[in-house]
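Q: The data blocks that follow each hold one structure.
Values in this text are rule-based calculations from the coordinates and carry no lab data. Note that this is a predicted model, so its numbers are computed, not measured. Cβ atoms are built from the backbone, for glycine too; each structure is taken alone.
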Structure 1
Amino acid sequence: MNKSYEVEYCNLELRFERRQIQNLIRDLIQEGYSLYWSETEGQFLVSIRTGRKLVKLHFQRMNNRYKIVGDYVIKDEKLSELLEKLINDTRGHAVVKRIKDRQIVIENIMFGEIIRLVEVSGMEHRIIYQKKPFVTIEEMIKAFQSKRAEERAAVLRYELDYELSVLHEALEANDGEAVALSKERLTALRSEMLQLEL
């Protein structure tokens, strides 16, 4: 196994039923992991031994469902695969940072699918993949011309997402002018969104 293998899971937003936690426990046992679990009224805790490390997965109860909480650093490849299967099966959201040989690959996952892939090497970063939007240019033009609030709101959400990514890149590049322009645009879009919701 590669000793430098490390994956960090941040901003996890996974919601699922108790059965899926039981399936995860079954898969872990089948893979030969030593583990134990405990349950309180508000939480389900699964502790997994990986070599000398103990990884504790925290599941918070929400009515009859569960939500995973916390950030996790996993240095075990098989455990990482099982956690990613859980993200995929629950169609969850996460930011996954893969650290290998002084290089970081960051995956933004939404609804169980990678929407953006960025490679960071020292001070350099490059976008390897970015999912294209489902809205076509013709649909956007039609929505801009439409008086129907719900059509405009759909396009507006796309514009907000895009503008947030522009702001993020401007902040990373320390470009004060681009940051100010992006913030102005976001303020205008937010104002329009609030008017549509009234």
Structure 2
Amino acid sequence: MTPSLRTCLRDPIPEIAEAAMLLHAAVQAHLAGNARLAHESILRANLPVIREWTESLWGSNSPYVRYRPVENAPPSLPKEQRVKLRMPTTAEKQSLHERDGFHCRFCGIPLIRKEVRERIKKAYPEALPWGSKNIDQHAAFQAMWLQYDHLLPHARGGDNRLDNLLITCAPCNFGRMNWTLDEVGLIDPRTRPPVRSDWTGLEEFR
């Protein structure tokens, strides 16, 4: 019996939405000149339960990433045969944001670009840890880390055409690794519209 298809590898937990509200409040406090409240709100968003959700998805031992063999699936290509440009250009990224917004196209959680995270870290380094190891990174910013993902993975021959790219969270991107949608039993997210909300990706932070 063929297993049923899923929209995402694992449903989001409510604490992610809670963290998003705290980070939005932090940015509003920062813009209002209340650095103390901004610092506290960023700290409060660093929830261990979010880290547990993220870590349950990435890594070869994830119980939520269930590979199934697919007949005639595209093979993994040697590096010299892959499309040379792996990441989209600045213009392509802008087109993706206009189309997809700032929510993961798989699980729907709110997302934050790396460049915004780095601006906030520079202003609040004690509240936003971002070390070289996963355990040393702010849990909410880690889960909500915006990625530019290839539907057909780059390693399997995927290119940077906009119809092969979409915006996802880091857990959905790294969790799927180089498997195709069919191989992990995911519904093609292009069959449903992007999530639309008031979430801006904290782009207003200055």
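Q: Given a value of 37, 23, 14 for semi-axes √(5λ) of the Cα gyration tensor in Å, point me to the structure among 1, 2 it was derived from.
A: Numbers: 1: 37, 23, 14; 2: 31, 18, 16.
It was calculated from structure 1.
Q: Let me ask something else. For relative contact order in percent (Cα under 8 Å, 6 or more apart), which structure out of 1, 2 has the highest calculated value? Each step should come with its number before you reach the end.
A: Details: 1: 16; 2: 33.
Biggest value here belongs to 2.
Q: Out of 1, 2, choose the structure whose coordinates give FRET efficiency 1/(1 + (r/R0)^6) of positions 51 and 187 (r between Cβ atoms, R0 = 25 Å, to 0.05) equal to 0.40 when calculated.
A: On the way: 1: 0.00; 2: 0.40.
Value 0.40 for FRET efficiency 1/(1 + (r/R0)^6) of positions 51 and 187 (r between Cβ atoms, R0 = 25 Å, to 0.05) corresponds to 2 out of 1, 2.
Q: Which structure, out of 1, 2, was helix-only ellipticity at 222 nm (-39500 (n - 2.57) for each DSSP H run of 4 or more, over all residues; to 500) calculated from, if the result is -13500? Can you show the working numbers first?
A: Details: 1: -13500; 2: -10000.
This figure was derived from 1.
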